[in-house]
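Next up, some structures in structure tokens.
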Structure P
Amino acid sequence: MKRTKQLRPDNLPLYRYWHALYMSFYSPSLYVDVAKRWRGWGFLYLWLAIAVGTMPLSARIIFEFNQYFNQKILEPIKLLPPVYVQNGQVKFEKPMPYMIKNSKGEVVAIVDTTGAVDKITSEYPQLSLLITKNQIMYKPPKLEFLVNNTVPVEGDKVMVHDLNPHDNEVFQGTDWIKNNGVVRLKYITELLVYPLIVIFFLGVFWSLILLISILGQLIARTFFDLKLTFSQTCRVMSVAATPQMAFTFTTYTVNAVFGGLGLIMIALQSIYFGYAIIAIKRASMKIVHK
């Protein structure tokens with residue numbers, strides 16, 4: 001019978017990943033365990049911490065996007081009066097350009113067969129639907145990511161449908177929404193928000209941790225006479241990043257981003273990494289004295 005090799009009890013981790021989510025704020029024994037008994041580079045822990053920490057942020061963005069989509073896109077388009085298409089030409093009896101506005105007074109839909117408005121431009125930043133003499137143009141809504149920035153319209157993808165000379169139909173907003181998959185686009189976008197945010201922050205933080213771990217390893221060796229392997233340093237750095245990640249995600253969730261955020265992130269990372277190095281050094285000295 002094949003014998004399996006087992007780790008000695010002294011080498012078994014005392015704490016799991018979920019312990020580190022809260023113990024990283026105060027526990028020196030956790031950092032000793034991370035350095036001495038954990039395995040790997042800390043990537044899986046970082047992924048877990050980001051996956052948990054970005055849940056409130058993702059919920060906020062999904063909620064705001066849902067509100068934005070319903071109020072600025074769906075509701076105004078539903079108010080669009082019937083537009084008749086005869087032999088591929090739009091027939092509209094109301095004064096043009098005929099503009100439909102949302103609750104904030106922003107133009108989101110225009111009907112104009114005179115040529116005064118013939119394309120979607122930055123003149124109307126929230127414009128998503130434009131009906132001209134022989135075209136229907138639609139610009140999918142852009143998700144405002146993390147902070148509310150105004151994004152220029154030029155360069156955004158605009159879907160253009162050219163009317164066929166043989167087309168004869170009545171264009172109604174409610175029917176157009178159902179037939180063109182606009183609601184489906186909304187649901188797909190909402191489903192993608194959370195994984196995309198996790199991937200984004202994971203890429204950013206992991207890249208930074210790999211870079212600053214080189215410096216951290218040098219600091220531990222030079223100032224604390226503590227020899228850590230690069231994988232140990234990455235693990236400790238990943239766990240020490242928990243407080244600053246919690247602060248960062250909270251700031252983004254409440255939409256309170258400010259100019260000095262980066263400095264506070266660096267300070268928190270430095271403080272907790274230094275705290276971890278001191279704890280590991282003290283534990284090593286106790287072993288030597290014994």
Structure Q
Amino acid sequence: MNIRNLKDQPLDEIQVKKAGRQIKGFLIWLLKVVIIVGISYIILGPLITIVANSFFTANDLYNPVVMLLPAEGTLQNYITSFTRMTYPRTLATTFAYVISLTLIQIFICSMAGYGFARYEFPFKKVLFGCVILTIVIPNDTLMLPLYTQFRNFDIFGIIHLVTGHGINLLSTEVPMYIMTALGCGLRSGLYIYIFNQFFRGLPKEIEEAAVVDGAGSFYTYFRIMLVNAMPSVLTVSIFSLVWQYNDTFYAKLFSINSKLLMSMRISTLRASIEFIDQIKDTAVSQLY
């Protein structure tokens with residue numbers, strides 16, 4: 001449309017088209033806002049409800065009028081949880097436990113994934129299939145063999161030959177460290193697969209150039225390949241930290257001390273409070 005035709009066009013028609021474009025832009029903006037608000041509500045709604053309920057008293061919980069803002073409000077719930085859980089000590093031991101397992105998993109699983117991606121050895125496909133199988137098999141099917149194995153732990157019968165019986169590793173964190181160090185810890189199969197797929201995507205020329213410069217296998221892996229695998233390392237670190245922190249399956253299976261792990265303290269907090277509230281004597285209840 002040239003300038004002459006634009007001058008000949010009625011002014012009302014130009015204004016209608018301009019208004020139509022403005023309405024269309026407003027509707028698109030409104031649709032984006034509705035989608036963002038809806039998704040935010042789905043994600044943040046439960047979190048807001050939990051935080052609001054944490055300030056409720058017993059009367060607020062059973063009051064149908066009270067929704068998000070408490071009528072009375074109290075900090076006693078936080079004080080009770082903080083005291084009963086021995087929060088600072090439990091949080092410190094939990095982080096030490098989780099971070100140590102995460103570092104071991106990154107080290108072991110990255111090496112296993114690199115080995116499957118770059119080296120050829122007998123039964124490679126069969127062994128990698130077994131790794132994938134550990135992702136598919138439910139943990140519940142391994143409860144009995146894992147329990148019996150660590151209830152009478154032995155290494156090729158050597159410990160039983162020397163002492164006459166195996167070692168009971170239950171009620172400790174040792175089973176989790178052993179499993180993680182051997183590449184069969186919590187979700188280790190998935191982590192090996194992630195590292196394997198990443199190392200397969202890296203060009204082999206990087207390693208060939210390192211070999212020409214005189215670098216050995218371990219130097220090439222630790223100083224070159226693992227540095228390039230930082231995206232996978234960060235992904236595995238996040239997954240491992242979250243899953244290890246929230247794990248209660250292995251903690252209950254191996255009877256790990258509930259005072260050491262935050263997930264176990266949270267799972268037993270309600271029962272502990274109900275038990276203590278049943279004690280009528282105030283002096284006795286303070287001991288717990």
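Just so you know, all these numbers are worked out from the coordinates, no wet-lab data involved. Keep in mind that what you see is a predicted model, and the values were worked out from it rather than measured. Cβ atoms are built from the backbone, for glycine too; each structure is taken alone.
Brief remarks follow.
- FRET efficiency 1/(1 + (r/R0)^6) of positions 123 and 187 (r between Cβ atoms, R0 = 30 Å, to 0.05) - highest-scoring structure of P, Q: Q
- Entry that produces -21500 once helix-only ellipticity at 222 nm (-39500 (n - 2.57) for each DSSP H run of 4 or more, over all residues; to 500) is calculated, selected from P, Q: Q
- Source structure (of P, Q) for Rg/Rh (Cα atoms, Kirkwood Rh), computed value 1.21: P
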